[in-house]
Structure 1
Amino acid sequence: MWELATNFTEVLGAVLALLWGLAARWPGRVLVGLGLFAVVIQVGLVGLTWPTGWDFVSNRVVLALPLMLAPSIAVVVLCLPRMEPRWPIQAAAVGALLDFYVVFVDRPAPPYTVNVIVLWAILLGATGLLWWRQGRIRTLPVLAVVVVVLGGAVFYLQRASVLPDRLDMASMTNLDWGGGPVGMGHDHAMRSVTDLVGPVGRADAAFTLVAQEKRITLSSGATVDAWTFNGQVPGPELRVHQGDLVQVTLVNQLKNEGVTVHWHGLDVPNAEDGVAGVTQDAVRPGGTYVYRFRATQAGSFWYHTHQDSYQAVDRGLFGPLTVLPPEEVKGLDIPVMAHEWTTSQGVRTAFGTSDTLRRVAVAPGTPVRLRLVNTSDNTVWGEADKDPRTFVLTGTPFTVAAIDGTDLAGPTPLTDVRLPMGVGGRYDLTFTMPDHPVRLTDLADPGGGLLLGDGPAPAVRSDLPDFDPAGYGAGVPSPFKAFDRRFKLILDDGPAFYDGSLSFPSTINNLLFPDTPMLMVKEGDAVETTFVNRGHNDHPMHLHGHHALVLSRNGEPVQSWWTDSLEILPGQTYTIAFRADNPGVWMDHCHNLKHAFQGMVMHLAYEGVHSPFQMGHQTINRPE
């Protein structure tokens, strides 16, 4: 209901501006009546969205509605039925235009004090001018002034949006202390992120990853001009045991591109996090870099570059990272990496390089764990911004044993459900192999997938209910009794210039990087964060270096689970909590990498820690 009502509100905002604009030029009972009727409908639509929560309607109630209602009331009182004087009708056109600006173009986040002052100054100033000059304004001069002003504004906004050639991470000034004690910030540093390194000593597991360009052939015969680790896509599985000291040597043999490696979901020391321009410089062609960390968490993770990741992950610079528990793992235990490849035959959905149905022999009675990883946006259906990828496991009851690398408490058997998963998310699916085939399918390509066992493939159904982790299993008791910091982040979107280009970027508190908030904490803080998605797109929010406990959805408590990549759909509010126990400067961003590329990035910074690295057009570092 919320998404439908808010879409109608935006469309009606454009209709209102058009109707009142026509009425201002050619005043008449029909146009004015239609304008007033549209105002009533707009008020009703806001009323329909109100139950979703104040955070979803506050900008409309505080800003848009008064700007529209005040001149509309003036029209009823002063102009009906003779359609004279004309200036209230013209003022209603200004108010409708400002309403459209608020609900569609700017979509401001609280606090609204400056917005109220500026918007009402425009409305009252325009109304006063219209009243004073009633009957004396000629259309063409006014249009000329409007065109010049709008053209100048567009030129200014386009130039002002260009990102700096060099951006110092220590120069971030939008510091949000979450209502807790304000400290000295992150630029007055006692420690650099380069000091927060992994342990020394003899490695228990050592790997080398070589970034190379290579043409890859998928199972269908389609080819990909890929960027690979060790000549394969996905890259080789890094399989280690909990407690191992891991060493990975990165070698860059790409011709013209830098590269890093980020360990998605594994809470490593900050210097080992692999984010270009934040925790290191990107490794230049011909260069090497060594990462060292202890694998303290058992679970399903993955690695990918965090240099130009919007392009580089899409082209293949990713792979599975599995941390096994100390006890012996029996049966079939494999990572399944869902990806979409841009190929010689268009965009292809695949598990690994299999974009056709792949069969794997599994004996009945074998314990099976499929470590399902979503590595890319859902573009085949053309809904990359709106819906998560959705999978179906058919042929056997199964459990979702773990989410984002953390085992769930009390998981119960599931059948006939769809498994939506945001980008970067992981589900561990466990079952005992039956005496007939089991099929895992990405609904973006119902003809493909992974088929386990002998026999005909079971049919794939899409008309199934969605798996909902909020009501699954026994939940996790919250270790948080009180909070030192509380942050609220409004996720939205709208037309805007970013780095010189006009697009429809997704925003955090109506801001794009580098103006987004730097969430400031002190080591040991208990931190609560509330995400409010009042935009049109889904956002898998990923905080580096920490796992968060999901506390509530839409204000209602949930069966809590630990996550590092939380999928937040339009109209949803989530509250999560984490302990600030891993010092550093950490990226916190939407893992729909298109959104991050367009500015949906912020950072979590610990007091007294700074990053000496730079990013920008004149540096090698492009983290997204």
Structure 2
Amino acid sequence: MKKITTVLAAVALTIFTPMGIPTEEASAATFGDVVVNELAWMGTTVDYNDEWIELYNNTGSSVSLEGWTLTAVDGTPSIPLTGSIPTDEYFVLERTDDATLSEVTANQIYSGALSNSGEILELRDASGALVDEVDAWHAGDNTAKASMARLEPANSGTEASSWATATHTYAEGLGTPGAANATSGSQTGACQDTTEHLNQVSDAPDAINVYFNKCALDQYASTGNEANYNVNLEDRLLNRINAAEASIDFATYEINLPKVVDALIAKAAEGVDVRVIADAKDATDPHYIERFELMRLYVEEMVRGKDGMVGTADDITVFSDSPMLAVEDQTKRADHNLPAFPNDFPERTIMIGNTEMTGYVFVEGEQQSDGSYYSPGTQMHNKFALIDDKWVFTGSWNFTVTGLYGSDENMTNGVLDGNQQHVVEVNSSELAGIYETEFNEMWGSHTQNPNVEQADFSSRKIDNTAHEVTIGGKTVEVFFSPGDDAVGRMAELVKTEADLSTYFTIFAWSDQALVNELKNKWEGSYVDQQGTLTGFDVKGVYDSSFWNQWWSASIEMTGRTATGSTNNPNTRWANVAPVYKDAESRKLHSKTMIIDADTTSDPTVIVGSTNWSTNGNDVNDENLIIIHDTDITNQFVQEFNARYTDAGGMVQ
């Protein structure tokens, strides 16, 4: 990415004297000469206070900004501009200091926060004439930390159609500070095809169907084994929910997809037993207040059922690791057709963790022995559905707009520009029974009603399920966190069963034992900075959000210095591995390891919700599946090769 240096000269119109020496003369700007081109009104993945703004010069000459202002109508921020913008160039303003953007040098530092609910910004020249205006946040994504970017810099003014949510990954989020905007939802790189491909789908007993929401390279398919890719995962989930006849057990880290909520409500109204476990989340977290409010509004819709009334037969029982208090904002409630006041729920003052909170409790949570509640600090990170005690639907996909579409606009238009994900669905009553045991442990009972005193989440759970089943001749292992040491089983698998290769795509990886086992396979040594290449094949792609974190396994494998670190970490691989930062439009959200693919040495794939970290293994509620099968593993290779090629890797 281009580095931008501060231009001290204030040049609007350059006139040459008879001696041929350029002199400078300011001239009035016209509307659209300079535009507000991109805004990170939500901050970055590092800090929500790390906001930045980008201007763009639409003219054919350098423009002086001396005496110009960029001001919010409410008075904050109010920025006196200085310097100048060369023709067809960008001017980046960073809030507070120049540490906001690690890959771009600020043209100017400013103070004053942008409101996440929107601002009216006016760009005025030295004479006070209005040059550009932004009247609302028409785009941008607080969850993904994706900036609001103009589709074309020439489109000045306030039209909502001029803006879109950024999709290009930079070090601190999604956006293009100091460079041309990237907002297209189309796929680039190794895959240009955005058509949905459903090639391997079966409803037969023992069927295992794998779905990828991004593209795959089916030239790497074994005969007749082309993967399912560019798949609308919401449609696949709705297909299972709508076919339910008796029961649905639904565990969701987060949910804001209206069609899924409506489908669950409709099934409960038909008499299907619907139980939902949802992660409570910290409702006061300043990073995610709006996002978590939205989830609670959808959850309340489920709790009230189709008739909107509390305590009737069509209500869905929702339970959580920590209680949920109803959103009381009347405007937001009206948007979800909820009563103006949630006073048909009990108003209570309760202890949640170390905090006393008062509100209308509409979802109960696991209680401590003294009757108080655990805090929502740990995560119920599962995302699975059990349908009629036979279908298991699970994977890395959160049931959210961001997780699949990327934005509400994309959802409306059917554009799959969300995070990269996978889903596995299995038709097996035996596997479903194992998942139901896990669900009931968190639920606290085997009935429709949860037991707040018997329920166990996080480290309070025990290892109480079988870990291996045979499904259609395929060996499938299943592990839950905490308690089952799922990541420990991964390390053991690499150590004892990986013979030829290991490929992976991972959101977050910090587990040292797993890194060590892969290092030994790669270079025959567990010792730091020692080893000789063994011929074992390692390839991998990391989500860019964590690529440079000091704890990331990527630092060890590549010998880089982590962001913010002055010293190299103690542990290094002696031979740099061919692993890369992803080039996805949003997050690389899968947690997938592929062992000995396309060989006769027990091809195996590891998938699920579990990140390879202490939190993923010992703190959060997670599930992980290990599938020993040649064809399923080959389907994951097809998708892996697309991610790896786009990231800069070479596939033989």
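If FRET efficiency 1/(1 + (r/R0)^6) of positions 303 and 543 (r between Cβ atoms, R0 = 35 Å, to 0.05) is computed to be 1.00, which of 1, 2 is the source? Don't skip to the end; give the middle numbers.
Working: 1: 1.00; 2: 0.55.
The correct label is 1.
Given that distance in nm of label points 7 Å out along Cα→Cβ at positions 79 and 599, derived from a single structure, equals 3.5, which label among 1, 2 identifies that structure? It would help to have the intermediate numbers written out before the result.
Details: 1: 3.5; 2: 5.3.
Label of the originating structure: 1.
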Among 1, 2, which structure scores highest (criterion: relative contact order in percent (Cα under 8 Å, 6 or more apart)): 1
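Tell me which of 1, 2 gives 4.0 when you compute distance in nm of label points 7 Å out along Cα→Cβ at positions 191 and 375. Write down the numbers at each step before the final one.
Details: 1: 3.3; 2: 4.0.
The read-out comes from structure 2.
Values quoted throughout were computed directly from the atomic coordinates according to the rules given, and no laboratory measurement underlies them. None of the values given here were measured: they were computed from a predicted structure. Cβ atoms are built from the backbone, for glycine too; each structure is taken alone.
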